[in-house]
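A.B. asks: See the structures that follow.
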Structure P
Amino acid sequence: MEIIWLGHCCFRLRAKEATVVTDPCDKSTGYTIARPTADLVTVSVDDRAHHYVEGVAGSPRVIDGPGEFEIAGTSVVGIPTPRDKEHKGGNIAYVIELEDLRIAHLGGIGAVPTSDQVEEMGAVDILLVPVGGGDSLDAPPAAETIALIEPRLVIPMHYKTDAERGPLDPVDRFLKEMGAKNPETHAKIAVTRSSLPEEMQIIVLDYKR
């Protein structure tokens, strides 16, 4: 499976079964996602920074709520999670199964998930987690969330870059919180079940204009 970060909370997950785009964002975020083609789109929050579905090419099926779904040979579970520190609703985290890998995309989650929410996610191989603050997790609760979910691979999102227009923290604050020195940085990565690290690893994906 190939993973590319398109900016903000938007990724393209390309696998044998299907291509999935998560949280497509419009230009108000500072990013241009360049109309990726997808079979399936997941939407965590109902705003343009996460719900720019018309920016995705093809005729994708859109999942924008909780529940269990089987679309284009892909299993997706949507889990209601807090959008703010008061643990109010409004965000959907998704667990997506592709090529025998379980990817959790936490969307715009704003507080550490509860034990019930973590249990509903189940075993997670790859975690896509916001780390830059604003209306989502910043470094300390992101680190706490990672400790609860225990993924094998962590890819941060929703942090300050040269393109990002929001008042977010840079990824360095998260890396310092995690004690991660010289993490691997890639434009994109290919992951298989056999290539997963034995111990939790952080990989930073570049955004290229």
Structure Q
Amino acid sequence: MPTASLHGLVLAGGFSRRMGHDKTALKIHPRTQVEHGISLLSTFCEAVYVSVRPEQDSDTRFQAWPRIQDLHPGSGPLGAIVSAQTYLPDVAWLVLACDLPFVNDQVLSHLLSHRDPDRAATCYRSTYDRLPEPLCAIYETASAAMIHDYFTNGCRCPRKALIDIDAYELDQPFPWALDNINTPEDLDSAIERLRTDHAAPP
């Protein structure tokens, strides 16, 4: 079976409660995090979409890009993944959260170069607890039915979904590659790291 074409999905539908303001609008890099994610995914994907809540669909910040409305608002990232797979079931999805400031071309290139289309998904494992990281990962078409069943049975944890579908797991190319930002303190630490030589991947 030929490898499915790869489409990108930037997750922008979170509520950013711990941050206190919308993480999609953060400018850790010269562009907002959504713009940064779209730019990164565009290098590797045939098309890139922004995952939004229904009320975000008319937001002028997202009008420049195709959007996929969350069919299950409030259900977290797994609901967004299910929505994308429902919208386009015959493509593989490279999913990227908007709060991963250290993801760069190297991180995505490493993931793509180790993609195993014969597995349901390809992902990184956490540097901290060795569990799969679901928000910078490739979901093959074969994962759609399994994830949909998992979701409709009431499960909402994308990490557990990757465990259940036996995703192919990789070590991150540098230890903080998938560190995310949830709070203002996380944001300050990320900006400081990106300003120092220590932020450069080995």
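Just so it is clear, none of the values below were taken in a lab; they were calculated from the coordinates. Here the structure is a predicted model, which means the values were calculated and not measured. Cβ atoms are built from the backbone, for glycine too; each structure is taken alone.
A.B. asks: Starting from the value 21.6: which structure in P, Q was mean count of other Cβ atoms within 10 Å over residues 34-41 calculated from?
C.D. replies: Q
A.B. asks: Consider the structures P, Q: one of them gives -3500 for helix-only ellipticity at 222 nm (-39500 (n - 2.57) for each DSSP H run of 4 or more, over all residues; to 500) as calculated from the coordinates. Say which.
C.D. replies: The value was obtained from structure P.
A.B. asks: Out of P, Q, choose the structure whose coordinates give relative contact order in percent (Cα under 8 Å, 6 or more apart) equal to 18 when calculated.
C.D. replies: P
A.B. asks: Given 16.2 as the derived value for mean count of other Cβ atoms within 10 Å over residues 106-113, which of the supplied structures P, Q does it correspond to?
C.D. replies: Q
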